[in-house]
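In the part that follows, the structures are each spelled out as structure tokens.
What follows is calculated from the coordinates using simple rules that are stated; it is not laboratory data. The shown structure was predicted, so the numbers you read here are calculated from the model rather than taken from an experiment. Cβ atoms are built from the backbone, for glycine too; each structure is taken alone.
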Structure P
Amino acid sequence: MGLLLVAVAVSQGLGFSNLSVPSLWHDELIHSYVGKSIAETGQAQLPSGMPYHNGSTFNYILALMISLFGMTETALRSPSVLLAGLNVVLTYVVIKPLLGRPTALAAAFGMALSPWTVAWSREARFYTLQQTLYLATVGLFWMAAYAPQRNKAIVAAMGAIV
């Protein structure tokens with residue numbers, strides 16, 4: 001458990017380091033404006049008034065962050081960094097029953113240190129959330145396949161939520 005926490009700390013350290021630099025780029029701004037619209041009006045729309053439904057769950061997360069912390073680069077990018085830390089844990093949880101603890105720890109550190117994972121976790125985009133949902137789904141399918149019969153309904157209900 002200690003090494004897994006180190007992997008999560010590495011992920012969070014890399015993600016939060018100078019998170020406000022550089023400034024938001026075009027694709028991040030789209031989600032930022034939609035999140036701002038949701039926070040202010042409850043409607044997912046662009047500044048032009050056009051509805052925007054791409055990455056809806058992430059847009060609502062951004063709306064919450066904007067409501068709490070304002071529309072800064074750090075506030076908008078923080079959910080992705082936090083989800084990246086969760087992804088390190090989910091990677092460990094999914095891999096451990098399949099390949100054992102040492103391999104699961106190696107995979108968790110691989111996830112924490114992956115340049116692609118770190119780069120996408122520093123963007124106000126929905127890619128890290130997609131990865132979180134994917135890992136959760138894989139984990140739930142694994143649990144459902146090997147859970148005792150009495151626990152299958154619980155695992156199925158969790159899967160329906162995801």
Structure Q
Amino acid sequence: MARSKGGAGPGDPMAQAIASLARCDRTVLEMRRLLRRKGHAPAAIDGVIERLLRMRYLDDRAYAGRYAAWAVSRKGLGRAAVRARLAARGVEREAIDAGLAAGFGPAGEMEALRRALSDVHGPLDRAGARRLAARLARRGFPEDMIREALARRREDPDEPLPDEGETRR
């Protein structure tokens with residue numbers, strides 16, 4: 001089926017970029033890679049990226065904040081894991097730092113840890129505690145937070161984790 005003269009054809013990089021953003025959020029690097037895979041010239045890609053940035057359709061800082069909030073609420077990931085995933089998506093360090101601050105908020109990492117532990121029930125033996133510690137480390141939680149969570153679980157397997165700022169008794 002032919003398109004009208006003014007319509008965006010399937011080879012239009014801007015139309016492809018907007019269609020892609022309608023499906024899911026992307027970073028600048030991810031968009032650049034997508035358009036390159038579709039066979040667009042570097043100059044055309046640069047123009048589209050520039051235009052999308054001006055329109056604020058692409059914004060790595062905002063993306064980092066949304067991703068961090070999602071990672072806390074849905075995936076139970078710690079800061080280190082979120083930082084690594086954002087860096088792999090091409091987000092710059094300053095944008096990652098801002099995104100982590102926005103996405104994690106004051107009690108975000110503890111909330112993420114609670115989520116990560118929500119499927120762990122009952123007492124843990126030594127091997128189970130080691131497996132849990134390794135799993136939490138892979139999810140990006142700091143060692144001291146993991147030790148604290150495991151110590152609380154040993155004392156009382158059904159006791160919830162403390163709120164941010166609450167100390168152990």
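Of the structures P, Q, report the one carrying the highest value of volume of the Cα convex hull per residue in Å³.
Q
Assuming -18500 is helix-only ellipticity at 222 nm (-39500 (n - 2.57) for each DSSP H run of 4 or more, over all residues; to 500) as calculated from a single structure, say which of P, Q it is.
Q
If Rg and Dmax of the Cα atoms in Å, for residues 38-101 alone comes out at 13.7, 40 when worked out from the coordinates, which of P, Q was used?
Traced to structure Q.
Once mean count of other Cβ atoms within 10 Å over residues 118-125 is calculated for every structure in P, Q, which label goes with the largest value?
Checked P, Q; max of mean count of other Cβ atoms within 10 Å over residues 118-125 sits with P.
As an exercise: relative contact order in percent (Cα under 8 Å, 6 or more apart), calculated from one structure in P, Q, equals 20. Which structure is it?
Attributed to the structure labelled Q.
Comparing structures P, Q by FRET efficiency 1/(1 + (r/R0)^6) of positions 22 and 110 (r between Cβ atoms, R0 = 25 Å, to 0.05), which one has the largest value?
P
Thinking of P, Q, which structure, once mean count of other Cβ atoms within 10 Å over residues 30-37 is computed, gives back 21.9?
Label of the originating structure: P.
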